1. Once mean projected area of the Cα convex hull in nm², for residues 169-248 alone is calculated for all of 1, 2, 3, which comes out largest?
2. Looking at distance in nm of label points 7 Å out along Cα→Cβ at positions 49 and 113, point out which structure of 1, 2, 3 has the largest value.
3. The value -0.49, -1.10 for log10 I(q)/I(0) by the Debye sum over Cα atoms at q = 0.13, 0.20 Å⁻¹, for residues 177-296 alone was derived from one model only; which of 1, 2, 3 is it?
4. Can you tell which of 1, 2, 3 yields 13.9 when mean count of other Cβ atoms within 10 Å over residues 145-152 is derived from it?
Structure 1
């Protein structure tokens, strides 16, 4: 397997003191949109969503998107509809169990955005829509949003399903609970891929030192009990994408300790639908310092992968990677 990599920062001058949880969307015209949340610190009332567009090799000045000036914003997720409209989903709320999901639309590839609106009527704060990672358009056209709930201190993953290109959503079943050594395993923040028509899998962050997986045979309507994989997970976000070649490319912190270090950050690849993984590149190494390279997002066009992630809570790093066999 061969790769070609290029790294840059989305911005040099920080628009805010702290930033985290980026999302990335490459466009067919060569432009790339990135978004993240930023403010004094995570969870502070001044935290809003920020967006930048990469055009002709340069990133635009970050612009702020806000639904309210006195409530923290969280976890943006970018998605492109079939008509080219770009959707930006994000959470709003003082605490995670209080999150409501909002969205904003752009008709000009991320340069201007509509006023944010609620994603679902009467949102009960139970994790509707994508919680961190990108939505997946399946072979039959339906959209799956990788979702999770953190209500009542219990983590559970599920998918939201849309049959109208992300305009309305139907909440699906929670992934059946997993146990390890008699203890319940808590899972959140799935990342999705379809390997055959109707056959969908997800990999999830967990509190058990490994990423957990679940599979669906019916386009994401029902799922098997979550099961343990050999992918190390430090109870932090991960993301993957399936290239046109069928290769899975995973970006994560391969650290086994629960709430362990968020470094190093690596790329792993699988050519057997996630049964085995090979480390192919180290994006950020671990040092003796309190490093944080975390919450990666990855999207792809053909064999080219586009990655963003949190760099020391100060900046958003961007990589463009060509992966060939």
Structure 2
């Protein structure tokens, strides 16, 4: 049984796929299996994936006959095939340092309660040229790891500080013990499902961090984060996510009101590049018609004009 099961869920990332797979196979830590998944790509991804069919590290190559509609459903499929103690979801458009596993696996060895460990994400442009450490990870310079619920309360109830799956490892058994409010709900999202997923994983033990940039997070117009931001889907899904967290007391009711006011202010006074119809739709989703929320949003705008 391998120590790590590595899952590459691909969809139309032909230009990046070979680099992604080769930086996995080139890891200095070699106790792993590699599971390659394709969600009905319309480019030449299949040709590239087939080149690895007989590689001794590749345990599965699965081509969907119908697009699943969600990367997180592919995560579920890959984990179902995995046999390793640890899982690495290696996104198909990212790439890694060859010491990624060698440096991150020992985090679990040093803490038997650790269920999730991640490293800094180094953002790059489409060609892989470094841009810098992700801003959220700069905020974690003083974080040394520890209790998962503490990590949720201080970080994950604000933003997805794991940033992207390519920089994280988690224990496989924790997937099968996800809270009911996380699984299967996370698989129905297109964008924020990973955020809810990490909350569910972190709630089961401790969280470790490696203050080194071992993961290269590629920024380009067709990656999931970019598409969801510009389409507004991520903004819409965030409202659903925070409602789930409020209903299950992961965040307080006052925190929920504050989040609604912040997003209402951003929509009303910054527009965020959306047209009037979209703004109206999203204001309704965030239940911004409440007099309390409207007043709170206006005060945020007055006090923090640069932000709202």
Structure 3
């Protein structure tokens, strides 16, 4: 299902709304970021990406996902990305190892890669991508010279409701009207959207003496070390003791940390990573030259019955259904 709108009466305004039944397809569609998305919860995946291109230097995106997902990836260096929940995020929802609350703006430090953990109850966020030059232009117009590199390095802030709510409400209304029947589209003019949206964004960002930044999850450092070790050794047989040694952490700390962040233990998380690796291989495999069992063994699965069960439980399809037809 997809809808593409490009109306000549709305200069520079383009609305693209697409639904994806595959986590990797959604990742590829996120132009400029292309994060690696890992589905963590079980079941068929559905993601919706709605993007409004307002001008070459400004576009906003609404992302809706129905599964728990981890997202990791680089940001475009020429833009600033301001993310905010359009619906209250359910726990566990983490950005840069910090639990998110309903009133938060995050991700605007261009030097830090994307790091998100989204809950199994779904994800409904808006992302405002604005060129650095355009952002600084509107910041100067508002005499907000405090919105400099030092402020952007904070990466995540919790503004007061009086600052945050007008921005969130405007973004919600913009997506509502952009996908309404075509008779409503003439009311959306790109230049007016820019002149409304960016001042609301600037105003939502608190002054340095007002800004509060939530604290990272206390076990974040050991979880990151454990993940790094897992990714580097996905094809090798590794044990929980190996992971603990690599992360310099006890089994109990790792179990609690992975359960808090990902809703599963470290070995279950490792299995999910390997299943995703197999799925990406299967998508491009030649069925006449590669067998499912051979690919599964390469990734450490030696019981085909258990592998097929785990694969279908996670992705909602069998390994043979993933193979190119």
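1. Working: 1: 5.7; 2: 6.3; 3: 10.7.
Largest one: structure 3.
2. Values: 1: 0.5; 2: 4.0; 3: 1.9.
With respect to distance in nm of label points 7 Å out along Cα→Cβ at positions 49 and 113, the highest-scoring structure among 1, 2, 3 is 2.
3. Numbers: 1: -0.49, -1.10; 2: -0.64, -1.21; 3: -0.76, -1.03.
Source structure for this number: 1.
4. Values: 1: 21.5; 2: 18.9; 3: 13.9.
Source structure for this number: 3.
Read-outs: derived from the displayed coordinates by stated rules, not from any lab. All values reported here derive from a predicted model rather than from experimental measurement. Cβ atoms are built from the backbone, for glycine too; each structure is taken alone.
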